[in-house]
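Multiple structures follow.
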Structure P
Amino acid sequence: MPNIVHSAPGVSLNRRAFLTGAVATMATPALGAAAALDITADNGRLDAFLKEQLRNGAFPGMAVGIARAGKVVLTRGYGFANVAQRRPVTTDTMFHLASVTKTVTATAIMMLVEAGRIELDAPVNRYLDFEVLNPAHPHAAITARHLLMHVSGISDETYYKVDFRTVGKDSSLPLWTFLKDYLLPDGRHYSVTGSFSPAAPGANYDYCNVGYALLGYLVERVADEDLRIFTQARMFDPLGMRQVSWTIAGVPKALMATPYDIVDDRIVPTEPVGFPDFPVGMLRASIAGFMPFVAAAANRGAAGPAQILTATDQAEMLTMHVPQGLPDWVTGQGLGWMESSALGKRRINHWGGDPGVFTAVYLDPTSTTGVAIFTNGSATPASKTAIKAIAERLLTGPSA
């Protein structure tokens, strides 16, 4: 997402003072502790390690979770959901997930593929009520697979120049209006070079938020219902996911993690922001609420009694490819999910970031292990290092 900073008035701490306060962390009891013993036999050392990474990453607050074999085996909270109020993070604290949302939107697409209602390699214009064409390649079809893999030829160039966000509340601009304004020649934000790249669909990698907004709208057109209703009924309810919201308004104030940006080396609270392309990054969730989805993604599409995707379709999402133009920070791109190197190992993952937000989900389908890390602080070099260290520890356990 674009790095647009909306700093709010209120508490401002320098980093030194913040780190002193953050030592008073809260670790909630593990869920399913008996099942987690194989992962966290070094329970005290794990707790100390996570507190250390909270300090190293300068996170105001953090929540972590582990799932294995389709079960959530551990969730914990550390630090503060709100520093001024000294309100601690718990496993019910709801964080803004930012681009981790894309994994949910991609899964919704795959559910419709599995149902035979979308063909991955068919032109998306077959399903839409308006025509999306790259003016440089008007006869080349854009497909759902192209959109999922960020090779559609749709460009975020204009997206990063225009502030589409609403500070402090949800956007009132409908998704379809946002898309038509951006992708149609008579749209107010359309640009031949700003809305599309010179590359033909499928030819070149270009991470694209607008493409994922279009995927969300594609779900709505095919399912004939709002993406938020579709995911609640077909994904969140079957998995038993609670404390998950597509809107800011849907998050109780007592559970909201206040986002904190870093301005002039100071931790500054910022207001949440709403934006019309909600399938791209508007999800809010607690670690306890989101982990059943992570469990299913790591476990062949199944968590508990719910099977949201077949093992075959979940495996296809996690099959990595190397399209032309893939940046060096990514080692592979799947359908929604990515792969990158962490501590010398290739890991399937997706990160999310916005001012005051840094989240990550990692999957190891071989061991059916999934890990999520939610924080309410902006990404920095130090916090990225901490996230990678946490993910590796939770996926593999302590080093020998």
Structure Q
Amino acid sequence: MTTKIRMTTPLVEMDGDEMTRIIWKMLKQTLIEPYVDLRTEYYDLGLEHRNETNDEVTVAAAHATRRLGVAVKCATVTPNAQRVEEYKLKEMWKSPNGTIRAILDGTVFRVPILVDCIEPFVRTWKKPITLARHAYGDIYRDVEMYIPGKGRAELVFTDGKGGETRLVVHDFEGSGVLLGMHNLDESIANFARACFRFALDMRQDLWFSTKDTISKKYDHRFKDIFAEIFESEYREKFEASRIEYFYTLIDDAVARAVRSEGGFIWACKNYDGDVMSDMVASAFGSLAMMSSVLVSPDGKYEYEAAHGTVTRHYYEHLKGNPTSTNPMATLFAWTGALRKRGELDGLADLAAFADRLERSSLRTIEEGVMTRDLGILSTHPSKKIVGSEEFLREIRLRLEKSGEAGRSCR
């Protein structure tokens, strides 16, 4: 029997919800545990356990990531009113991703997973577009209020000496809603530096977009901090690398992106990045084909799939019906975490295994074996649509034969 690849430091493993939780276990058993002496510090972020622990398990998982340096996370449910009733929750718990990102205060980098035989919906796109998403603040740390009737809403800041600054938000004549959100100069600066460093590492142009013409204080602060840091710390490095940084309004960035050939990094505020990464992933083919990593300012890494818990497939699974859920983004979360663990711990064979597993998964699709979502898009002349479990077994076959030649799309 082949000796398993050793690990010296555990990964933080955050389990999740619904169909991705099923895929998570299946993927580990089929593609990782037979080859790696897997060491993890396990946290169950399934909605039931979050409810039992009053969501303390999410905070504990985030602090474990700070301690161990590398985490891998399954997709989780962020409950709405319907979910509160369905799962009998004590309250409408916040987004686990929002909680983790607030504690780590990093930047989320999302990159499409490209394969032959699947052409982007935007015909000009030839290269991947990387989304860099700020991971702190905005609506993910907001305070909200329902306004029942007539009255005045004010924004009030009390400084350390007791002085007050007040701004009228709105004079309500009837019912409505109110939202307050914030951000921090330090976090914005960390975001800017992470984007500039990533652009230099990738040798790709960096775009940054907000809506400062409308948000003349909030969004303009982002624009100013990016500009100050670029001029003082990065302009000469960018010029030496022959890459460009520029700022533009987000509506202009969208228009530019659609007309481009790709191959650049697009930095966005938290919510903008959430929306734009889904748009880019879908336009390249599938939400299930987008890798995602959160990088903190002090070099901690949390890898996850960029998509949700695939609820529709989960309900079919509960009925005993077969499903064809695409596990690629979850697989790339695991390979990203294993590779980084190998790099940080000096375990070349662990990092090499992650590379081989990724290549085997891509080759599986390029040889015509794929889940239903990709089958709809693929131009392969003899594609074979399979369920999730069979797809993972097909990857394992190629993993065990890794080294053989491979592409048959053309």
Structure R
Amino acid sequence: MDKTGTKIAMKTPLVEMDGDEMTRVIWRMIKEDLLLPYIDLRTEYYDLGLPHRDETDDQVTADSAEAAKKYGVAVKCATITPNDARVKEYGLKKMYKSPNGTIRAALDGTVFRAPILVKGIEPYVRSWKKPITLARHAYGDIYRNTELRVPGPGRAELVFTGADGHEVRQPVFDFAEAGVIQGMHNRDSSIESFARACFRYAISVREDLWFSTKDTISKIYDGRFRDVFQSLYEREYREEMDRIGTKYFYTLIDDAVARVIRSEGGFVWALKNYDGDVMSDMMAAAFGSLAMMTSILVSPDGVYEYEAAHGTVQRHYYKYQKGEPTSTNSVATIYAWTGALRKRGELDAIPELIRFADALDAAVLETIESGRMTGDLASISTIPDAKVLGTEEFILAVRDTLERKL
């Protein structure tokens, strides 16, 4: 609310992408307890819960991505990417692709993930003093792959047919038995968009940019990423990075992992799609909790999609369904909402909305630092006598802190 007690008005809707399981439960609690009492919330709603994706043959996911392009800002709940077990559990028509992968491909964006630092939750890596932001390429690799089960002996080939009809063939493997094949691709334009986004972000936060891959093994595929980054750096970004006192360097991903562990943090680490997926979870856990990692998808034309970096908290959801108590960390999901609201306020020139987002972020941190937190944080906190709160108890505690701040 503003100073007169009136709910904060919005000019343009957010694109709201609802999700699955325990995060869907948390999503509703956040809206009811932390947002709707203070904001005249305007959203264009898309239900990306797995049952509705199945009902629409996943068209709803594509529609939500188009809506994000239209309105410029989206906020997304965690969603299930089904495997065989999920197909059976939900009675799905087929095994749908990752909704995050579909949205990333549609927006051709880069994902920036960073830990939420709070006093009393110390990183497991003692040398880390500053956040490490992971920049994950959001297109291609195994998320857009083609797979084939090889039934028996035979030759596998990689075939490219040009627009002029010219054909290039390359042997993959001569199978003497059954096996599997996987084909991946990427596009020069997407790699370049990724590299530009990484350089611009690193410059904006005045931090060094690291990029790592495995070009000693994948000489053409990974080598193309390395060459695009180096070319852009030399042509467009070296001079500015030198001026502000930051640097760019490339190293192999195994060397980068060792360097990251020995570092004090405070840099942007750019990674290909799968590498970024894995390392962001590692980074989140090492900084304290998977539920303490923000995730922002930024497209080349300025579309922003905010979400938590973690999954749907399946184990807690099964307990919730049975009526058993849960203590699920909602911090990253709250930060997804505040990030989207803050960006909406910036784009639409609504300072009250920006101040509210800042106040809610601060209320979350103050609540934890006062010793009230969910079980995952209490188990690693250095705050004496930390009190474990249930899922909604924590959200209500944040609301109490927010009320005092407002």
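No value in this document is a laboratory result; all are computed from the given coordinates. Since we're looking at a predicted model, the values are computed, not measured.
Here are the numbers for the structure shown:
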quantity: Structure with the greatest value (metric Kirkwood radius over Cα pairs in Å, for residues 156-203 alone, set P, Q, R); calculated: Q
quantity: For 9.0 (mean projected area of the Cα convex hull in nm², for residues 164-259 alone, calculated) the corresponding structure among P, Q, R; calculated: Q
